[in-house]
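The data blocks that follow each hold one structure.
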Structure I
Amino acid sequence: MKAKDINWEAIASRLPQNVRTSVTTGDLPSRSFWILKAAANCANDSIRAKSKSLMNAQVKQCEESWFDDIAFYAQQRGLSFEDAFVQLALGEASGE
């Protein structure tokens, strides 16, 4: 499924608007941490900013596959993609 085929307005209207969207990760392997720190310093950037950039890039890279997963989930339950997305985003899906 492509992002352009999704009714983002319908989804956004059903999600809370004033949500803190920062994400905290678990510990990184030592090597990954030091690579991230070196790369951030090389770019005169902070680890936080570099991590945010990496997370955004990874989500963008994975989104089409994730949309396919959500579409499959929706089909199995007789839901629209938008309904399934909202359920999953809000943690209201069965099996949580």
Structure II
Amino acid sequence: MSRRPKPALDFEAFEAYVATVLCSSCPGYSAPYGGHKVGEPFPKHSRVSVVATEDCGEYVSALTVDGKWINVWALRNLGGAPVGVNFCSLAPRPADA
């Protein structure tokens, strides 16, 4: 079984990234890896500017420009298999955005 790798982001090369939500909805949290849910979840295909990330080994969370944390990658799927799950895709934010 192949595994999706963790996203690798270089904030020295790019000031910010854009996360595109791949799951049905992506809740915002008050802290990385969970915390308390904050506001309405981001719907599928929405684009969110990201200014920082936190990696705890089994999760990667990203800080949005409005101060919410979103989970963008997890090591395990809902069945517990270590396959790597992308909740969001990440790409460098265009300079004019």
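All of the numbers you see were taken from the coordinates with simple rules; none came from a lab. As the structure is a computational prediction, the values presented were derived from the model and not from experiment. Cβ atoms are built from the backbone, for glycine too; each structure is taken alone.
Assorted remarks:
- Structure (I, II) behind the derived value 0 of helix-only ellipticity at 222 nm (-39500 (n - 2.57) for each DSSP H run of 4 or more, over all residues; to 500): II
- Among I, II, structure where Cα extents along the principal axes in Å as derived comes to 49, 27, 26: I
- For the structures shown (I, II), relative contact order in percent (Cα under 8 Å, 6 or more apart) is largest in I.
- Structure from which 1.00 was derived, FRET efficiency 1/(1 + (r/R0)^6) of positions 4 and 20 (r between Cβ atoms, R0 = 30 Å, to 0.05), options I, II: II
- Among I, II, structure where mean count of other Cβ atoms within 10 Å over residues 12-19 as derived comes to 8.8: I
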